[in-house]
Structure I
Amino acid sequence: MARKKESHLKQTQDLTLPLTQLKGVGPKRAMFLAQKGLHTVLDLLFFTPLHYEDRTRITPIREAREGQSVLVRGRVVSGREERFYPSRKRLFKIVIEDGTGPLELIWFQYRRPHLNRFARSGAEILAHGKVQIHRSGRQIPHPDLTLLEKGRPEETLGFFPVYSAIQGISPNLLRTVMKGALEISLPAVVDPVPRDITKQLGLPDLATAISSVHFPPGNSDLSLLNGGQTTFQKRLIFDRFFLVMSAIAFRKNFRMRVSSPSLSASSKIFQEFEKQIPFPLTGDQTRAVRDIIRDLAAGRPMNRLLLGDVGCGKTVIAAAASFISIRSNRQAAIMVPTQVLANQHMETFLGPFKGMGFRPVLLAGKLKASERRAIYGGIKNGEYNLVIGTQSLIQEGVSFEDLGLVIIDEQHRFGVRERALLDRKGQNPHLLVMTATPIPRTVALTLYGDMDISFIREYPAGRKGVVTRLLTEEKKRWVFEELGRRMSEGQQAFVICPVIEGSEDEDLKDVQDMAQRLRKIYHPPYRIDLMHGRLPAEQREKTMDAFRRGAINLLVGTTVIEVGVHVPQAGVMVIEHPERFGLAQLHQLRGRVGRGTTEGLCILMGSHTITDKARTRLEVLVANDDGFEIAQKDLELRGHGELIGMRQAGLGELDLGEMMREEELFTGARQYAMELIDADPDLHRPEHRILKGFVNSVLAKPIDV
């Protein structure tokens, strides 16, 4: 099984001891852990809790109230498997008593040999779970059990970490294994952040932070723990910020010290470009192009971020920058996140921008060897002056004759690695990064601290926009009629569901069932298809391409379709259970419709169980079409959420929600990173060895050049 991407902090460590070296982990359990991406002791250390339970106090059984999560201690009165007739269903029941009353512990799904260990009459156990009142008395279904040894009950009390479930590994076993991992590995943990920085911030050293995240000190505050606000949790968050910001600071410092040939950028070339395009530019687009013209003529590598809301026309800015590059007899490269978007860009440069002198080539992931050799040769000898592709652009075999401009469409990514790898394809090429993720201005200025920023918020002339309506199940008939009416007028439609297939645990609309239902209603004459993340990439691309060409009338899918595909005929979108999504994500989704000359419609189909709080949050989307404001409101309304599991992102990536929640910590990380790099630009000092290794791995090229 392939290893999952490691977190930033893992890149600075060398604890590669296999988990089978830990007590209690044999080959079978190691296999279960590997399915969760846990292969080494280091992986385990950074497998951080989702939340914590307060098990600092033992509650007498008589005082346990219905719906309350309690920790009780008692002796086993009886324990056995029971069957119900005539259904033959079975359960396992253990009855305990603590002198104040009895309590039933029941399981409907279980492994009998495991529970038999606790069912011995007279055994003393601790049980934790939520109390229910049944006609036979108090019960706790599926409790977490601990078998007590004499004289040691106090050692089991405390704040208990709750981890993401792992098949074949019980919560108690995982905590035991985690303790063993900490005992043998903490002395070997290397702190990548200079200690004087973390001391100034009042944060603990890394080893203490890791230990405390898994087993919080007894004086911890549960609300701070579950809000991710303790100093040891903040230390791990700060490290993620600091390490990535150090790589960004290094890139900025390096770029300021190098030169790049000036491109022929003038007001005349801007006027020539405007004459070539079949539509007028908005004011924001004009300002962005003028920013780029100044950058390209400055004699230093451009490093600009184009931050634009959904549907504001970032592609035309990419075309303008590419036009300037090829007019200076230098090549341009555009890297996008999906093959569907690569195909879309190729069609754009062969269509509306056809007469501008572009000689584009599409570098697809799946090419015959002969095709690949021919394309690689054409790129190397300058036959193609514009190369469009996905991450295939950064493969070692791709070599340019004279790469002058790199454009990266990040589409919700915050990585620096791809930028650095594509940089290597030329001699200090100019860089333009585009993103449609709505980010508050202060966060954007910090995150992209090495870049100049152009903002685009105006929509192109002629675009009608999208009307958003929040409806419930009573309006279902009207929704079906509206879908049919719009498709009869030639419009296409999306229906978005939160899950791929149904579950007995949650009453959620799913893609597969929804597609079958809609086919019964609309087919024929309309073609309905589905798309979700479990389908092979090639099939997803074919489906999306068919939708773009109009061969599919209605596409049922998950949020996999939110990445910016442009389908002018897509006029209506229905989103089931919108309360399950963030507002920024919903804004991205509705940006797929209303991109032509017809006003779009986005219908949010709230479930019958929607809460007042969720309704208030969704009404923000109904009343607002500014993605930047929506992102800020989403954070204010949702707060920290209930779970604080540490996101183990890919190398050089950060989580937008975490940056917005911890803005002060984030800006502080940038400040300290900038100061450190300014003082030691090439990270030659011995104390920066670990940090240098991380920056090296992010930028994918040696610092010592």
Structure II
Amino acid sequence: MIGRYFLLFLGVVSLVWIGYVGSDLIDKKHQFSPSHIFGKEDGRVLIINRLNECSISDLSFTIQPESNKLFSSILPYLNNSKIIILSELQNQMLFQRTDDWDKEKIISFFKKANLSVDFNSRHGFVVGEFEGKFNFSVLYLGMKNVKKPLKENEEWLKYDDKSSASIVLFKPKSISITDIYVKSTNQIQYVSKKFYSKQDKQIDDEELFSVALPSDLINYHFFEKNYYSSIYKKFNQSPLFEWIDNGFVQFEYKGHMVIVSDYKSGQDPILLLNDKVGESSSSELNDHFKNIQLTKKFPESLSLGFYIKMMDDFVVVSTSQSVCEQVIADYKLGNTMAMKKGQGESFFKELPKKVSERYISDVKIFSNSNYRNRLLKTELIVRNARQTLPTEKIVEKEKTISLFVGGEIQDFMTFKGKGNLVSLSKDGQLSMYQDGKKIWVKELGSKAIGTIQSIDFNSNGEKVFLCTSKNQIHLINKAGNELSGFPINVDGQVSNEATFYRWNNSSNIAFITDKSEMIVFDSKGKKISSFKTGLTNVNAKIDVWVSNNILLACTKDSKQSVLFDLNKKREHRRFQIEEKSFSLKKGNELFLYTIKNNQLISIDQKGNRKNISTFNSGNIISVLSYADNSTIVIRSKNDLHFLNESGIEFKSLHLSFSEIDDVFIFKSSSDVTYISVLDGVANNIYVYNLNGELINKTPFDGKIKSNLNLSSSNELVITSIVDDYVVQYLLSLP
């Protein structure tokens, strides 16, 4: 009987012991469960499934300094790890390996990292500032002040264990999981669950915007319209939201923020903005608007506002008007990501083609795509984004300077250096630029005639600008001010470009009116003489020179040339000429050159004719003056011929084109001569040296006029016109 009770007692004790041991095992399992260890107190946790595929630095995940020090020490010895979990805000971490831990393995593991271990229990130890525990394949390390979650949540453990890693964000009322997939192509893809947007839409932003964006922009950031609305809730109240069709790109350019967007068919963004603010609220320029927020961060200052310009199928917005104009100039010149193929590839290479968001900077490259309530983020693993790209695809420095004139350009005159010039628009606006910045504008009051002339009017070495308009003659100094006595108001209208000359220490200006009358004014703007020319449609500039102590002035139309004795104020001689005759002063004589029936003819100031040479299908392009010499430039089919003042050819160039709009000759201080030729059909500029060697293998865009100057001893500045811009190209010399 006693034996029976004893056996019953042993059975009860066994059951209690088994229950105790079982509960202890459950507790131990519970103790090492990640849901018991990590929670909202950790902010974010990083789960690494495949250590060989990624690192925390690649994943932009940071841990506490104490944890980072310990983890960095043991990282090289975690080769057989199955799972690693790291906390962002607390000093704790968990490791699961492919086999089980034991005391010997713990000691050996930390010994490799030169760390000593002190065991205080069978499964517990201390290493540095951390307390360690292990059970089966799991190892936990944490500091004493670590807080455990008050309420367990195993939802966050539903990450994809086939991913390279996962990041869990503990929000106040929810949990966000982002699975990370590292590819061999240097990509990282992030897939976030439960991302909601109005529409699932991805855009090929390269195809849409690369034709419109400057090739050397900084910090490219594209947003699809509806995607941006989902991350910035007030965007649907922005005028930008109203006119956008697909999306916009925000970037930095020339030190300013710029937005380039598309717009809906039939929409007028500028009119839309004017309607928003009303005429009374807008500035004098209908393209400048204040107190309007377009995006969350643009403009930074509502009081300063922004400028907006239309560019074919695109809208350009910036805090700087000149930067807007520069973006448009680059678009017209082809200095875009699409045209500069190498640079374009550097922006879009290795990222998905169609995205909801794309960002590229010197330190970060990523894209986001919203698809079926999932956000797919693809990021390049880079330490410096641009350093990973081929060096030949990086724009080393600015090679083009574009100066916005506004309106059709009549003429320009350059000075040494970059961005130093004065321009004249056809509607009579004279603008001065220094170092690429417009410093003043002078209105001539009416349509411009002829070119800008730089003259020493007061014979004191100070150059001023002589400009002619339909109703006035202007003398403007380099500060943008008219000289005393100017402008000269003309009765009727001026028909040709005014001529400046000095005689007996006096400065004078002569021109022809629409009544075919030659008028002469003195330095004070006073009329001193007038002559009836008897000519029609005079538009050639008057030539003034001294011959046999006679002060002569020559004016001509397409049929006759008339010489006047300016001192005796009477006609001196009249003779027949050919159409398209070019004048050239040689010594104290004036010659007219023309081509008739392929024959180059010279006509002296007495009307005597002389056949010089024959040019097949020839025509005179211009008579140029440089280095105190004059050169006659003749085109004959695909050849250019250069003749001296006597009509003797000294140089020729064979070209791949035959339509020539302009030729310019420049002689540097080192006595090297360069020639620019403007192809009138393709609107391309080619630069040659006097040996006929082509200097620029790739032609420059330009029309109407080309000009050469130096910015330094080894850099040539080529200037021309593209639409409403004067454009300068910088060409390194061999």
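FYI, it's all coordinate maths here, none of it is from the lab. Please read these numbers as outputs of a predicted model, since none were measured by experiment. Cβ atoms are built from the backbone, for glycine too; each structure is taken alone.
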Subject >> Structure from which -4000 was derived, helix-only ellipticity at 222 nm (-39500 (n - 2.57) for each DSSP H run of 4 or more, over all residues; to 500), options I, II >> reply: II
**OP:** For mean count of other Cβ atoms within 10 Å over residues 242-249, find whichever of I, II sits highest and give me its label.
**Re:** I
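Comparing I, II, where is Cα Rg over 2.2 N^0.38 Å highest? If you can, show how the numbers build up before the last one.
Numbers: I: 1.08; II: 1.48.
Top value of Cα Rg over 2.2 N^0.38 Å goes to structure II.
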Subject >> Ranking I, II by relative contact order in percent (Cα under 8 Å, 6 or more apart), the structure that comes out highest >> reply: I
